[in-house]
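Heads up, there are several structures right after this.
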Structure P
Amino acid sequence: MILNKFLKNPKADFISLDLELTGINPWNNNILDFPETRYTKYKSTAERYRIIQLGICTWHKEYNQNDNKFNYIARPYNIYIFPEENVGNSFINCETGAIIFNRDHKMDFNKWIYKGI
């Protein structure tokens, strides 16, 4: 599995994923949208903007004898993703709000550009 080289302990009870993009959905979501409409909106966003960071969190269930119950231990990992020049579209569209959001949440743009895979 490709993730094994990134994860110290590849076995987990479950994992969660989070993507950071160079932009977000430009339309207002409406609670009354039909699934097809919502899908089209999100698909357009995915086609327009690039993934810049993949967050993976492994969750491990451990028994705590002191509390006599199970707890979950989370182990988060961040993988920066920067496109190669010769792969597909060489443009990166950025939305100011998304970049500011990532900056405010300590996104390391130097790691993204210089060390992204």
Structure Q
Amino acid sequence: MSKQEIEKILLDHQKWLTTEGKEGMKADFCGANLRGADLRGADLCHAELCHADLRGANMDYSCLPLWCGGKFKADARICKQLIAHTLVILELSGEGDIELLKNMREYKAGWHRENELIGK
């Protein structure tokens, strides 16, 4: 999928989101190869991502659809980023047992924004 195709789909999706479906079109990236795509700041809420390949994509400041049907491939960078944010939510909420939190901290070590004070 070309950069121009991705940009058009994202613009149509943004329009669809902001007009509550009256204009634009819901993004459908099912099975799409989005490897290495620049998706910074993309609002992918309600986008179809089943079986999309996001490995190597820059997902900083983007919104992902985290629902049961939103199955997509991700690389270690994205997985660590998701775990880091989930860990902050668990810690702020007082949830998760000690072993789970320890394992999550170990897994996310070295994620690309490790030095930022998220949730502090």
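Here, each number is a calculation from the coordinates, and none is a lab measurement. Predicted, not measured: the structure shown is a model, and the values here were computed from it. Cβ atoms are built from the backbone, for glycine too; each structure is taken alone.
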Structure with the greatest value (metric percent of Cα pairs over 16 Å apart, set P, Q): P
If Rg and Dmax of the Cα atoms in Å, for residues 37-84 alone is computed and equals 18.2, 50, the structure in P, Q: P
At a computed 29 (relative contact order in percent (Cα under 8 Å, 6 or more apart)), which of P, Q: P
Among P, Q, which structure scores highest (criterion: FRET efficiency 1/(1 + (r/R0)^6) of positions 13 and 29 (r between Cβ atoms, R0 = 25 Å, to 0.05)): Q
For helix-only ellipticity at 222 nm (-39500 (n - 2.57) for each DSSP H run of 4 or more, over all residues; to 500) computed as -12500, the structure of P, Q it came from: Q
